[in-house]
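There are structures below to look over.
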Structure I
Amino acid sequence: MDVDLFIPCFVDQMNPRVGMAVATVLERLGHTVNFRPAQTCCGQPSFNSGYWDEARTVAIRALDVFEGAGAIVGPSGSCVAMMRVFYQELLAGTPHEQRALDLASRTFEFGEFLVDRLGVTDVGARFPHRVTYHDGCHGLRELRIKTAPRRLLAAVAGLDLVECDEPESCCGFGGLFSVKFPMISTAMAEVKAGSLARTECDWIVSSDPSCQLQIDGWLSRQGKKPRTIHLAEVLAST
């Protein structure tokens with residue numbers, strides 16, 4: 001099928017390898033991957049700050065940009081949740097309400113799309129390392145994604161998947177939360193990143209680039225070894 005990439009800001013500005021990895025996996029499976037360069041931020045920072053008028057402007061632009069797209073796939077549970085869940089709240093009672101519902105029905109997080117929409121778990125990847133998985137809050141709590149990434153990782157050749165003792169704890173990033181409440185955010189990072197590090201894994205796999213930034217930041221400052229890698233990058237490895 002034709003798949004349109006939704007590339008979040010953290011991927012575009014800080015880790016474009018993730019977007020390339022998503023395209024690699026989808027093309028390996030025989031799908032046509034499109035990128036619409038007019039896309040922008042999903043509007044989550046404005047929405048979470050209470051600037052809903054500004055967030056609506058960004059949301060309506062997203063509706064226009066992805067008009068007519070089939071499946072829209074993004075490598076971030078947080079940003080996909082904004083488009084799929086919170087656009088409906090943001091645009092309720094406006095002339096764009098139905099368009100928001102339509103966009104939601106076509107928007108998927110990357111791992112969820114592979115497993116739940118395409119019915120694929122084995123993408124032909126090989127990654128001979130011990131890894132643990134971090135559940136991002138929006139992917140877990142808003143999109144209800146729990147088993148899909150683990151099924152994908154379990155099918156990777158050579159990969160040893162282990163669970164940490166705080167699998168559903170927040171890493172403390174929370175977008176603007178980490179800026180407004182840095183001490184609380186750091187304490188939360190200590191709990192979650194410490195739990196991930198105790199698995200003695202080689203890599204920490206995440207489906208959310210913002211979580212990767214938070215976890216990597218705490219681990220590097222503590223001099224701890226494991227680093228994060230996006231699920232798409234693991235699945236693109238051969």
Structure II
Amino acid sequence: MGHHNMDTILLIEDDKLIRQMLRDTLERKNYIILEAMNGKRSLEILEHHNVNLILLDLTLPDGNGANFIPHIREKTNAPVIIVSGEYCKDQKVKTLNAGADDYIEKPFDPDLLIARINANLRRYKDIKPQSSVTRDRITHIDDQIRIGQWLYDPSRYQIFTQDGTEGELTSSEFILLGTLIQNAGRALKREELCESIRRDSYIPTPRAIDVKITRLRKKIGDNTTPPKIIRTIRGVGYMLSEDAIG
């Protein structure tokens with residue numbers, strides 16, 4: 001096997017520099033990295049992606065990371081390693097009791113972090129049933145894709161402009177766009193698009209797709225008449241124009 005593990009790690013960290021550093025360190029070890037800047041976003045990502053391990057910072061813009069652990073646990077039993085700046089025994093005990101698997105303090109040695117990650121992944125793989133059906137219905141797009149003036153970035157689960165401004169897509173808008181990109185040049189029925197964003201707790205209607213497509217067009221600047229990127233195919237549904245992809 002060598003070191004080609006390709007396990008997916010979700011990085012929940014609001015500090016851009018730390019996120020970049022962690023990303024670089026982990027990508028060098030062949031991990032696939034997904035990033036979330038806050039707890040809410042991380043839960044959306046877990047809704048659609050299988051991850052093998054989670055690195056969770058405790059100080060997030062939308063609350064203490066520890067409070068998200070029970071919600072994370074509802075979606076996955078992948079190991080959660082807390083990465084925290086302030087060492088405090090009570091905090092550590094609290095997070096481990098809440099369901100975290102490990103705890104590492106900043107600043108940390110990257111080699112130590114990698115070792116902790118590997119140890120947790122090994123433990124998890126030993127106990128995980130082999131038949132875990134992947135929920136990864138979304139995009140098998142691995143690389144960034146240019147669409148209009150945007151960069152579609154599957155690892156960050158978001159679209160960005162040239163200068164790095166976020167496109168503010170919700171997770172279901174992002175998935176819809178991904179599904180359209182994957183099928184560029186092919187008309188997709190509303191039902192197929194419903195299927196791509198359906199989840200246990202949410203079954204969209206074809207009408208909901210129209211609403212989401214309208215919002216999506218607005219956010220990607222495709223609100224000309226007629227739209228140039230996401231075309232309406234009468235009596236069928238929607239199609240992403242192949243010319244739109246750079």
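Couple of notes before you dig in:
- Value -0.36, -0.65, -1.38, calculated as log10 I(q)/I(0) by the Debye sum over Cα atoms at q = 0.09, 0.12, 0.18 Å⁻¹, assigned to which of I, II: I
- Structure with the greatest value (metric relative contact order in percent (Cα under 8 Å, 6 or more apart), set I, II): I
- When distance in nm of label points 7 Å out along Cα→Cβ at positions 173 and 197 is computed for each of I, II, the largest belongs to: I
- When distance in nm of label points 7 Å out along Cα→Cβ at positions 21 and 53 is computed across structures I, II, the figure 1.8 traces back to II.
- Each of I, II could give FRET efficiency 1/(1 + (r/R0)^6) of positions 45 and 157 (r between Cβ atoms, R0 = 30 Å, to 0.05), but the derived value 1.00 comes from II.
Bear in mind that the values in this text are calculations on the coordinates, not laboratory data. Keep in mind that what you see is a predicted model, and the values were worked out from it rather than measured. Cβ atoms are built from the backbone, for glycine too; each structure is taken alone.
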